[in-house]
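These are the structures in question, set out in turn.
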Structure I
Amino acid sequence: MFANLRDIDRMFGNMDLLQGKLDRLFNEVNRTRGYDRPSAVADSTPRTNLYDRGDNFEILAELPGFSKDDLNVKIQGNYLELKGTRKADAPEGYSSQRAERGATKFSRSFTLPSDVDATRVEAMLENGFLTLRLPKSEAAKPRQITIK
């Protein structure tokens, strides 16, 4: 048993030191593999926001370094799929001395709250952001019912 609170504080202080050393160790391992922070592995899929704008949904996805030719967007009913491939950007004949931004692939799928009219979907890629405007199908839009 602990004699007093100072012993408990000392124990937690030592645990904090150990945690700090482990964090530095894993950060170093990630840097040697080309990641700049531990959460970089999770960042291989784009971060997205989904907005409901009334008559349509809007998706905003962060896709830095991707061109429109690198992306594939499919929609069917209320199912949306985003795929992308970014190729290595080192010029031919050169060797990389440091590669924090290498080639990558991703695939994300979403089940939207309601069906979308796939014939009217708009997609724009600008400044590393993909914006999708997904008009809701007529059956999914709310309708005002007149009571007789």
Structure II
Amino acid sequence: MLHISFWNILFVVINMLIDYWIMKKFLFDRVVAVIDARENLIQDRFNEAETKAKEADEKKAEYQEKMKGAKEAAEQILADAHTEADHLQEKRIAEANEAAEQIRVKAMEQIAREQQKAEEETREKIATLAMMAAKKIMEEGNEGVQHQ
């Protein structure tokens, strides 16, 4: 049978208090210190992660702003290039029209010269034919006068 005595209970309680004090002194304080250190380390890592996330968001916003600026610059460059191309095309068309007008004027002048030359040649031929006809008439007139 189990026999419970006051002295046994008292020694067990004293022994437990001494064990608790020794564990607290050498074990619990160190374990709590390690747990606190780990908790601080984890908290520092969370803070660092939040900081890095904020920096990443800032960098992303900066990047997007730069991309927006680059896109606007590219659009402006394209618009300028289109404008320049339009001006160049208009200039070339104007030059081509001017060249065509010069060619037309020269062609009209040449046509006028050719026409004048043709008229002169025609007059010369007519004059030659008239002379030949007059000569022939005169020859026939002279032969008729001689036959009479």
Structure III
Amino acid sequence: MSTISGRFARVVIGSNIVAEMGNMNINRSTDEVDTTSFGDGWGKSDVGMKKWSGAVSGSLDAEDANGQQVLEDAWDSGELVQDIRFYMKYSTTVGDKVVYYAPDTESDADAGVRILTQEVATDKSGVASVSFNFSGSGPCKKIVETLT
């Protein structure tokens, strides 16, 4: 497996695919801590806190009770969404590889994503769209596995 076609991407909550999504990004970053001292001729730094965030967007599906509505409800309540997976390569075929990012609830039971914004929009020449921006709480893991 070298490159991954975007058509195999999915956002999944529990066992439910979030309907009509067409764009997704995951940003993982590390803060930089300045450790430069007086008299140093060059700046020095160390690794600080790791964090992650991202967004998903697509066509609005007002009847997607187990996907888009779950994300909207999480925005409304402020609750974390823990059982969410962001598949770069999704499959259900035995022997295929899947690649996804998810909150690492194995190493931190409180890990999840917090929905920060929900935007809905429409245009006279298009379809209604929805986007959700989120911030990760706790660690994020990348999983590459072969389906058995």
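Assuming 1.00 is FRET efficiency 1/(1 + (r/R0)^6) of positions 22 and 62 (r between Cβ atoms, R0 = 35 Å, to 0.05) as calculated from a single structure, say which of I, II, III it is.
III
To test your reading of the models, identify which of I, II, III gives 2, 6, 5, 4, 4, 5, 4, 4, 3, 4, 4, 3, 3, 3, 3, 3, 3, 3, 3, 3, 2, 2, 2, 2, 2, 2, 2, 2, 2, 1, 1, 1, 1, 1, 1, 1, 1, 1, 0, 0, 0 for P(r) over Cα pairs in 5 Å bins from 0, in percent when calculated.
Going through each structure in turn, the value belongs to II.
Can you spot which of I, II, III the value -2000 was calculated from, given it is helix-only ellipticity at 222 nm (-39500 (n - 2.57) for each DSSP H run of 4 or more, over all residues; to 500)?
It traces back to III.
Where a number appears in this text, it was derived from the coordinates with a stated rule and is not lab data. What you are looking at is a predicted structure, and each value in this text was computed from that prediction instead of being measured. Cβ atoms are built from the backbone, for glycine too; each structure is taken alone.
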